[in-house]
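None of the figures in this text is laboratory data; all of them are computed from the coordinates on show. Quantities reported herein were computed from a predicted structural model and do not represent experimental measurements. Cβ atoms are built from the backbone, for glycine too; each structure is taken alone.
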Structure P
Amino acid sequence: MTILRVLISLGILGTISYAQQCDTSRAVKLCADIVFAFDTSCSVSDETKDGVKTFLDDFVGLFDSVGKPNLPAGDRDPTFTQFGMLAYDLGARKIFGFGDQPSKDAVQGAIDEFDHAAADCKTTTQDALIMAREEFFTSGTQDDRTPNILVLLTDGRTQPQKFIDDTELELEKFNMMNNTYLFVVVLPNKNDKTEFADTLEQLEMLAPSNNRFSYLEAESTDALAADVRERIAGFDPCPQCVGDDPCPDTPLDILLVLDHSNSIGYDDLRELRRAMVELVETFVGVGDLVKFALMTYNRKVETLLYFNSTESNSLDGTLKVLEEMSLKQGKDTRTDLTLELANGKIFTKAYGDRPEAANVLVLATDGRTMKKKFQKNTLRAAAALKAREPHKSVNIFLLGLPARRKKNIDVQIKEWNEIPSAPLEEHFKEFKQFSDIIPYIAQLQGQICDDQQVFEMAYSEFVAQNPIMENGE
């Protein structure tokens, strides 16, 4: 069998008594609050349930940062991965909560001892969602610095069917939670209803196809475990677990430029906004060391946040502007206007750009400049931003969003090749679906930090050569 991706989604301070420090040889560390929701109803066979326990053991074994954080935590307290588990058929029951099993061995031992016998043959999925939300992710034992991840292990069928509407309602409440994600490992239905239309419809309601994994199609439980972890690994790696914050402890000014043209759907814009919230939250010192500005555009450009706006002086203020941003679309894609405004206004001292700060622009767009006659202005403005003196230049990252209507691809390719900074492979990423953006955020942050280090060298050289000038002016 092969995995079918019809699928699923900090320096250590003080003495750590609950978990080993992360092995820094591992490429990606993940710190998260993870809950397993195990469907123990009669529609899942005992053989499958045994296999699920093996999968869970394999999955937990992939984490080196299992532990119990100090709560309430400060920004510099180390983060860990916490595991919790519930089971459900008719009603839900907590197997163990966050902090109850404060080590990898303890978590695996609790899973091994778990009795998966059905308490009833009904399947009230809504009760599992309620318990995950109320008794785990808002219980006070969760670490709000890390993402909440719920892994549903189920055949997807709420029974009796009269409760499907309740499941949908609870799912809406769950999805409204900030920094919270749901993934489904799809188990085979013992009564051969796996491919029934109503089963597939309920699975689609629970999670989009890229957030679902097929247990039946997996090559092995450890391969399935690796695939699930790979999918969620980009959501929030834990830099404090690895050692230090990945960015230099120096100023950084980041401008977010988001395409709000008609070619991008409302739900997709909402997913893009969610990804930008994730990006902001990955940085330490937002409002002080790290400042954000924000622009949206279609045929017109709207600046929602300058580097010297009151809201940009705090993480909460920055997030408030981003989260309350209108998702209204408009015709045309005047990328040229946004880049010209960035160069002539946003990245200037009058609007809060700091001469000692590295300048970064993150542009998210699904296509070419509209109308075509303005494309030359786009390329000229991008070149101007990158051609500033080394201590004032702007590094441009381009996120190529999925396009609903693909026209004049050659023109789009030209822009997407010429707008980003060099090297292209480190400053450009094209996405096939919007749900892939959040898993990329950790990599984007790392690349921004790499550029910041390059800037620091250029700025230090400038100051050394111009000792009379203050703050690089």
Structure Q
Amino acid sequence: MPSGESSTVERTSFPINFTIVGGGLSGLACAIALRQAGHDVVVLERDEHISPGGPRGGCRLTPNMTKVLRQWGLLEEVHKRCSSIMNTVKFYKCEGDEFLGQHEYTDEVLKECGGGYWIFLSHEDLRAILYDAAVKAGAEIRTGCIVSSIEPETRTVTLASGETLTAGVIVGADGATGLVRKVVAGRELTRTPDGYVLFHTSLKAEHIPEVPEIRGGNVDDKAVFVRYADGFCVYSYPVNPDGDLAIHIYAPDDGEDGDWNGQPTVNVAGLVSGQAPWLDKLATLVPRAIRVRNFAHEDLDDWVHEASGHVVVVGDAAHPFPQGGLQTFGMLIEDAAVLGKVFSYLTEESQVANTLWGFQDVRQTRCRAVHKREVHRARLFTLKNGPEQEARDEALRSRKLEQWHGSDLGLYSLEEPRVLFAYDANEAGAEWWQTWGILRERARREKPVDKPVMVGVEVSIEANVS
């Protein structure tokens, strides 16, 4: 397995206190990065406890994400809990069990992308790893804390218990419907149902021989399997060394709400009935599924509270991604790494606002471009039978015999993995400081401004259907 050693991290000469609202993956990742940069961190999590690990949920760790985890020194622990390294995705139709094609991320492509790779594990295990790392780094994690209000100008967070905390910077990692996102926007933000619902369940490895079709007929095949049907998709991948599978079912929006905090109440038989005999069998082997309705969220122009300059949102609170998105977790880990990096250069209190706007400069354009890609990808997963579905399937069939390595068949251009996966969050943060941060500081000292002009390098990622 690749090394889990951490890289050298710059540390600030002016530590301040960060209060992070939300102790999910995003908040815990920010706690790690900011502690490694030398700052004091308190995380406020509404859950009464954080699980030490388990099979719940599935996470795809993309090469751009595993690079950060390696830099943080976490890969050794990840490898104890995750699947084997995988680089192949296979596409099938449920009807007739037709093999449509596959794509492979070759070692050559991944090497060009900076040495990251693909691994998979459960959401519960990843959260436990980040929690342990944050505590070890010295962050204070407080559970059972419900935040009732935030005052940006005084940088105070009030809990439902009546307790008040004052912070140097407030970080909102409380999700797309969380309080901090509304505080930064200064109003309620809109969201609309966006066409599909994600149902999540799992299959124990011991049951795979009863439905070998879910592994393409070979129960030992460790690839990711994508199976298209009329209006929905079954997406499966192993999440631990035992080979247990996470199963995502993308289905048309049925009008019922649900999110990841809900209980597993959905009978899978009702979702897949009549599509294929093996799917009917699968439905008898898996537990009830969690329903997660997908929404299109209003874009947030500013991730920083303009008037105070000391409140910022990250992860889904800044840029909500489609449910089941391939880069959802990669983006929030990148956010954390960049936030920690830019704040490693902090030398005085007056730099805080500039640094937060710099974080937005580095991240916003990339997140918007990747979000566009993920929306396109989710739409292709849920095409109903018709001309678009036929074009998607034919694109896959036509390339079955070609050397098609390093891109998603029929979905994206060949160069996109290099753009997506080659990104190094620490380098992006350092480049911002060296290119723009120093200049901003000089300009600020010469002529103070209310809000720094946002400048940065745009990255264009176009989604193409062949």
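Quick notes on this structure:
- Mean projected area of the Cα convex hull in nm², for residues 299-394 alone derived as 6.6 - corresponding label from P, Q: P
- Entry that produces 5.4 once distance in nm of label points 7 Å out along Cα→Cβ at positions 59 and 371 is calculated, selected from P, Q: P
- For 0.55 (FRET efficiency 1/(1 + (r/R0)^6) of positions 43 and 227 (r between Cβ atoms, R0 = 25 Å, to 0.05), calculated) the corresponding structure among P, Q: P
- Taking Cα Rg over 2.2 N^0.38 Å as the criterion, the top-ranked structure out of P, Q is P, with the highest value.
- Source structure (of P, Q) for FRET efficiency 1/(1 + (r/R0)^6) of positions 163 and 315 (r between Cβ atoms, R0 = 35 Å, to 0.05), computed value 0.30: P
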